[in-house]
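Listed next: structures, encoded as structure tokens.
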Structure P
């Protein structure tokens, strides 16, 4: 036996979507119902475990073997569930995930959607959703079902027979996908990275559950206090009601179309008295300070560690990681003057002290969310992250020499950018220091062809830049970075040439190639970005544009449009991802236990007295062979709970 293709159906009283597979399988109620498999692409078999059948010894040994390849769509689910079933932690090195293979081509994330996008002969059975709802989750006790809380095979034999066929069909669909994608295998280097990713997810990170519980409790007190104050101020039956609050505002001479956070905050700045106070209360009542605390509490395993926060190849078109459960990529920043004091007050459950010391309770709770992640006893976190990695990669790719010189000499890119834009010296907190902010906002908004709209989205107006100066900032930045501007055009033109002529075209460190209906962009690392079924169309300005099939903002498989600047953004972020991947391998191979990572930052759980910030930063700053010339730099710190330094 060389390969075992697997699909399983399971039961648990834990919500898989909300809590993740590790918590799901950690429940005492968890069990595997059905195990469908195929050996070396042969006949598909089904084992009815819930009805007393057992895994054949040959299959059980193959699952445990490091030499037999196991394949599944979203293989993490099968591996974690089978680990629980067999009572051992299955090493991920012999597991291959067809979902990852599909994601590398920027295909959809679900088995059904991939099958539809690839036009498979036999698709996933549509009956599956109802069958899973019937057999795989708890049911509500009723008179008609005899008060049971779970449906068993004997309760609906015909449904159970169909469920077994459904499980077998999933193996069939997974094999069809693998066959369709066999020309695009997962590379050895990407598989090694996937294995590391799975080990990081298996390890998880410890949670301060008391902090989480007390944060939720204090937020409830805050909501009750704010609601009572709003009721007293307005006399409304329900101050949380959008319709009632809008009517009250109208009665008081104020019209507002939306009660979104941004709209309410803007109006609060323009009003005073009772109107302003009520708008501030609205912001307090609607702040979702504790959603992530609640996510952690419901997802934590019995050993108080939360697992599965990182999703490998989760970001379409770049291959970057995305987040699950706590969504670590979108955690609020922390600016409280004393995080330790704030944590202690929250863990004491002292609402009055928290309010008196830090003023805004929801904001304080929000800023403490990072600190709910803690190292285990006698350990500390070592945190290290790349400095301005996208700006460095973009400068290297475009050959913008003054920027590369700035990075190599340890300069401040925002000051250097402002100096280049305005042709005057700019020093942080020094001569012409007021121009640094304009350099910063231009750097953040303009690197990928962004214009006035991008500056506004970055908050330029709120930062005090007059609206009539925005186009001037765009022009100044572009004039200061001619090689980057040229790169946008060259990338767009090269991609169009590869599509039109169905050929291979090189551009500096990149190679554009059209193969079998896909535009590939080969990165310096050798990894490829994928744009499926590309076409040359006409954009809203009347010029040529590139369209392709992909997963859009609505999560649907649809035709999307791109352009040179956007392609450069994909390329730069993908290269930054490859640099992070290289750094993670360096750090892990040096013996550091990575517990999670965020954007361009690595967090390791290290025993007291072992490892150092300097060593981790050094390991992160090693250029891979393909990245010669990128001025990599990393900075870091140690902490007793996760935070931003």
Structure Q
């Protein structure tokens, strides 16, 4: 019942004590704030082990992280044989001993001993949002995931001037072990392979990045389609300043050249054309005179119509903004971008910058954000210069081996597959059970990997059960921002990889997870090869299917910060434009509210109830894997209900 303030956050000491005391290996727990050294104000929890089954300290840290928000985690745990008490039998807090020097994650985590360890310790603490990190603490136990791992290794490259693949962090997931790898790379002379990413002159033609060129080619083949639109619809309640909103959008477009870019053909090749900074038109539609129900219907109709309106890549602009006025203090902001100039990571940047700039402009203050070190066109030039010769050959060699004899995944369909993809789709919301996610996350940490790997293994197991195939290709996205210089850019960086999951021989789920981990690490290590080059490795293209894979899993960790604007309440309007690029796409977000997202499916192939049954099966498979990871896959699948009968329509898949 004691409330204290630590680092600006209010913390209920009683709640911290209750959570730690709920662990079966803890008999008593007492939390308090100490300041034994000036300025060293920290939350300390003293605990007494159960005599019969004392807890191990790493288990207690996992228990705390699973049940408390980050700001309520203690700085130190101190184990005592018993708690000191007053003559009245109460805990004597003044008699509690001074704890050892602070180390987030455990007193025995260790201090940095070398300059490399000290630099890495500071880097990890910054990236993981912690005050300190012990040199023997696991990156993944501290909350690291694959996206953070990519960012850490990008900074390691810049800090120490060595080139280490991403898998090194998975294989040496502590500061001490990674420091040894860095020092070994220095001694071996493994200096940076890639050239520096620097601004290039703008007086000559600017090439497209490989990803942009793929989308440009698709647009040339099928112009006037909205498959690659990225729409946002944000509901605003309160007093809005439209001029400040328009000015904020204009400043974002000034900062990011890609939002002022169109595409032309020069001597038979596509090039980027960057236009001078200008205001971003903010169209206004006033619906406030309509009655409430027709107003809501018209707002949704206009939002969907805007989201489905195609872009002209040659004319632009490739960012559109519309403001719907629903009432004096109720608005709907519609933002639509083409994927050729944006991606999911870019959405977070757009939200952060829009919030910061609007806040300043609405209050009459100057709009100030740090200037960007490079622009997207600089990255495109750098990418084409680097990805040639030996680096390209090494990437191609891996993917030729990985994609050799790649099978087509034949899921049973409710209707025959059309000869050409129509991209008609539907989607439904998905939320994974919190207990299952917690257990899978712990299993992933035990195996030195991230939550993505057990989720990928579970989805592959589902596809195995309903198709009868052992070799399952599943697509996924990687942010592909392996250089720190591009982390703050709006642009199309994301790349697609083929994850080929091997389920042969009826492995246990743990064995499957280990196989999948090794395959995933190898794919991430070779993530730089553009997807269009992967597709080119398979010369035969079936226009009725997406190339290389028909099922895709995306797990996003880079959650966009909530949009906060002064004097405004905010909400997001979900826009389903009724499209699907794949047979199945499971798109998940690992955020503070748990793991949530959508399951999108081809409306040409599957009925909604079929996909609903598959989703229920997926939940059961994950639950079985989380609770019985050492069971054979066949046993886990058997308890996830009998296999879904293969319908007569399954033969249509083979044609």
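Bear in mind these aren't lab numbers, they're just calculated from the coordinates by the rules spelled out. Given the structure is predicted, the values throughout are model-derived calculations rather than measurements. Cβ atoms are built from the backbone, for glycine too; each structure is taken alone.
Can you say which of P, Q returns 0.8 when distance in nm of label points 7 Å out along Cα→Cβ at positions 319 and 335 is computed?
Derived from Q, not from the others.
With mean count of other Cβ atoms within 10 Å over residues 399-406 coming out at 12.6, pick the structure among P, Q it was computed from.
Of the options listed, only Q reproduces it.
Can you say which of P, Q returns 2.2 when distance in nm of label points 7 Å out along Cα→Cβ at positions 175 and 479 is computed?
It was calculated from structure Q.
Using mean count of other Cβ atoms within 10 Å over residues 455-462, single out the structure from P, Q with the greatest value.
Largest calculated value belongs to Q.
If distance in nm of label points 7 Å out along Cα→Cβ at positions 183 and 255 is calculated from each of P, Q, which structure is the one that comes out at 4.1?
So the calculation was done on Q.
Thinking only about distance in nm of label points 7 Å out along Cα→Cβ at positions 231 and 247, which of P, Q has the largest value?
Q
Please compute mean count of other Cβ atoms within 10 Å over residues 87-94 for structures P, Q and give me the label with the greatest value.
Once mean count of other Cβ atoms within 10 Å over residues 87-94 is tallied for P, Q, the winner is P.
One of P, Q was used to compute helix-only ellipticity at 222 nm (-39500 (n - 2.57) for each DSSP H run of 4 or more, over all residues; to 500), and the result was -14500. Which label is that?
Answer by label: P.
Computing distance in nm of label points 7 Å out along Cα→Cβ at positions 367 and 495 for each of P, Q, which one ends up highest?
The maximum falls on structure P.
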